Structure P
Amino acid sequence: MKTPIHPCLGLALSLCVAAAPGSQVAQGTEMRVMLYRLAKVQPGRESEAWRCIKDLSEYVAQHHGQEVVHNYFGTTFGDASAVYAFNECQIPIEAVFAGYSNDTQWQRLFEAYEATHVQSVPQNVLVPVAGRRSAEPRLYRELRVARARIEGFGRAMRAARELTEYVNTKHPEAAAQLYVQQLEAFGVCYWLTDYADLTTWERIAGELVRDDAYLALFDKMNDTFVDGSVETQVIERL
């Protein structure tokens, strides 16, 4: 089933997508469409959920590794019941869904994992806009989510892209990616910035808050987003 793109989102992506063929990113760091899911695990079932994640990830790597890469994260600070799933599609998303729909073993493993959740949570499709992914999996990820103002969406995307590219240029040891949510709520942006360790994250975060050029870009972008919509979380790979 095809997933429709909002007309404004289609226009913004035509202006802003940086991860297309020919973009200047390191080999092996091209961004991919993601299936994103945030779930809450039932209290007392965390260990069971982690086992299910391990079983599911190992099965997908063996049987669907050419189609999708599973990445699961838990919260570093705060709510220990939250599980963040970022599944990177290596083929068109329709083909990913088709591959899963006929796999009864995957369905059984996924149902076992989902049974540990407080409630079933829908997946969001995240479309890449700018940035680069790390060539190798990294342990920590800063996840920032914000909603752009509809009336200035194209301007918001340009400002968000500038900020993402600045971070990657100024701090090559970080890997910042900008995505836009394709379904459900319109104009929701996701920044995924990966770090090898917490020390690197703390150092770069400290330098950015004292970086006048970064702060100017951040203020420029912030004016195009809904007040109070920004949420930031540091998460770690499970």
Structure Q
Amino acid sequence: MMMLTAAAMIVGRLCSDMMVAWVGTQRAQTAADFALLSALRVRGQSLETVAMRRDAFAAPIVVMGGALHAPAPLVPSIAADAVALKRALPGYQGRISSALTVAAEANGVDRTSVTQTDSMGLRLGLEAQTDFLSSSGLPTLSIEGLWLRRLWSDAADAGHAAISVAWNSPRLGGAWTFSAPARARLGWDADTHDVAVAADGNGGFPGDWVSASVGPLFRPGRYPVYRANALP
């Protein structure tokens, strides 16, 4: 009888441990999905904010003879704003990284348990370009950050990302260790079914100098809107 009682207790404990582990897997999966999507949404918001700051100083610039020109009175402020934006880019990257860990911790996951298995989509993905700006009556200036180049190749796909959340669940005689994977992508959210958008858009940021202008207009970014989506 005692052996039967002990066996029943062990079976009951194992069933309880398995239930706790199942709940743990669901919590870990929820944390992984939430953390990754939160980070990608912050990246999308950061790209849109950077685009607004860029457009604010780039609006007066035009293309003349293959070179960039701006009204002389505006050149100092354009240069200052361009350099300031270039220096701010690491801060936007920091927000993306922080969003990932903060969202995980908000769901009870320690940041040390989060592993980036595909980090491409979690990078800001912008590279500041130095270019020349001329104006009447002033010497031509070389200005850092005059335009920003995107590092993702496909305008419609700003990058995939994947993480894994490690989770330990206690059991009789030890612990189960498992991981919860999550995958997502950040996509360009402009209406590409609109003929004008499809013809004129460049993913919000140019991939090269050619796509940074439209005729005489300096338009380095067109339709910078993004959406994060989970992947199976």
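Each reported figure results from applying straightforward, stated rules to the coordinates on display, with no laboratory input. Fair warning: this is a prediction, and the values are worked out from it, not measured in the lab. Cβ atoms are built from the backbone, for glycine too; each structure is taken alone.
When mean projected area of the Cα convex hull in nm², for residues 163-210 alone is computed across structures P, Q, the figure 5.7 traces back to Q.
Ranked by Rg/Rh (Cα atoms, Kirkwood Rh), structures P, Q are led by Q, which has the greatest value. Looking across P, Q, the calculation of mean count of other Cβ atoms within 10 Å over residues 123-130 that yields 18.2 traces back to Q. Matching task: 43, 19, 10 is the computed value of semi-axes √(5λ) of the Cα gyration tensor in Å, for residues 91-218 alone. Pick the structure from P, Q. This figure was derived from Q. Looking across P, Q, the calculation of helix-only ellipticity at 222 nm (-39500 (n - 2.57) for each DSSP H run of 4 or more, over all residues; to 500) that yields -15000 traces back to Q.
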